[in-house]
Structure I
Amino acid sequence: MAQSDLHTDPENYEAGMGGWSKALADKFLEFIGGIKEKNRVLDVGCGTGSLTSRIAAIYKPSEVIGIDPSTGYVNYARAHNSYPHIKFEIGTAQKLPYSDGSFDCCLASLIIQFVPDAIAAAKEMKRVTKPHGIVATCMWDNSGGLELAERFWRAALAADPEAKLPSPNQYGSSSALSELWTSAGLTAVTTDALVISIEFSSFEHLWEVHTKTQGPAKPYISSLSEDRRHLLKERLRNDLLKGRREGSVRLHAQAWAVRGLVPVQQ
């Protein structure tokens, strides 16, 4: 979760994207399947440790290691860890500091897009996983997978036609993830769509959360004048509440997930 300059503040990440990441974790693990008690599992780009913790809680593995290049994220994950069989370490996806075949399963959630060399990271994940072991990742769908982001930029363009939209997610599709995993030499590659939803108690709650989310929306909001910011906020409110001033808001998100197996002879 934390492989770019946009992801350096764990407190703000938790306030913004943390809820989405936690909701996605269970869907991702359900798709992966195959994790067994007493397995050794690696969570690459573990960020604040939400996926790492869910692995420990659900499967009771012998050990789970979360690794991330951000000292801030690793310190946050360590401070909030309540499982004795979880370790959090500093390191990069492109050069994992583990021996060949060290893990039964190697996972990465929402980070492959931010790794400078994704194919190198995929090959490293395969290298440190045992033969027949599972290697898996997931990324938000690049065609409006995050409804909150899609609605936000729609409102931004309505308020400011010159607003610069964020670049598409390179690995936000079934085909891109499947190709990446196949190119890394994994076998039995399968993909699936993971759909989640989150309910916000009010529009003001949603707006507060979104303004803390690390990503292109946050600096864009900060760059606006007070009048432009107010116009954007009211356009988004009207779009989501359909003219109501108050009320809860439920939004959906879709991610694509891929899993593959490490061949016996690499």
Structure II
Amino acid sequence: MSMLDVAHLTKHFGGVRALDDVTFSVASGEVVGLIGPNGAGKTTCFNVIAGALKPTSGTVKFAGTDVTGWSADRISRLGVARTFQNIAMFPELTVWDNVYAAAVTRMKAGYLQCVLGLPWARAEARTLESVVWDTLALVGLAEEADTVSSQLPYGYQRRLEIARALATRPRLILLDEPVAGMNASETADIMALIRKLRSEHTVLVIEHDMSLVMGVCDRVIVLDNGKKIADGEPDTVQRDERVIQAYLGGDIDAELIA
């Protein structure tokens, strides 16, 4: 089953084609890497899929539903979550409260139902609390639940952002450079986490760290100047002459052109 279908996606910013007729699919349960040199169009692609930008042309389908041009909150409610290059959290709140704030966006009970203490609203609140604890355990932050988020080490803040995305209970999660700025040990921890996610989630990840891309992705899609130039298994893509040429003079890890 296809979880995500992007067809002929094009996005113009004035005279600049940030995306140029990009087509690809992501199957349910797949971990797919989206890579390319700086300015290739990767984050623009994420923004269009997640509803932060509307495409100039082309379509985006999620689990068979055409979501082209939908708002970000509507797409999120359907089951798509994302993280950002710059960590998005409430720095003054605890880890637990940050994750709960994300989880509550999927709550059906409104303010009045909660204030009245309706049985079904109380049951939903208890379920959300369980979701928060399960999510914190999954990302390894349960012991930091009462820590103010701004006091977390950088690597833990990255985990918290992933936890906030997971708390919305998505089927598709978009990870935008999840190991940016991390050391080797922190990167290995995130790689292990992504491997855990695949049992219940489909993952599309932008990353410049080739050890992660080659280590956890089933397939790799490569963009260059807004165009898709390769799509295949990691070992095949790293030997593709178009990919090597795209990265010449760039900042790619040596593994990709070995």
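Each reported figure results from applying straightforward, stated rules to the coordinates on display, with no laboratory input. This structure is a prediction, so every number in the text was calculated from the model and none was measured. Cβ atoms are built from the backbone, for glycine too; each structure is taken alone.
General remarks:
- P(r) over Cα pairs in 10 Å bins from 0, in percent, for residues 65-176 alone derived as 12, 33, 31, 17, 6, 1 - corresponding label from I, II: I
- Origin of the value 0.35, where FRET efficiency 1/(1 + (r/R0)^6) of positions 17 and 81 (r between Cβ atoms, R0 = 25 Å, to 0.05) was derived from one of I, II: II
- Origin of the value 2.6, where distance in nm of label points 7 Å out along Cα→Cβ at positions 41 and 185 was derived from one of I, II: I
- Structure from which 72 was derived, percent of Cα pairs over 13 Å apart, for residues 33-104 alone, options I, II: II
- Read-out mean count of other Cβ atoms within 10 Å over residues 201-208, computed value 23.5, structure in I, II: II
- For relative contact order in percent (Cα under 8 Å, 6 or more apart) computed as 23, the structure of I, II it came from: I
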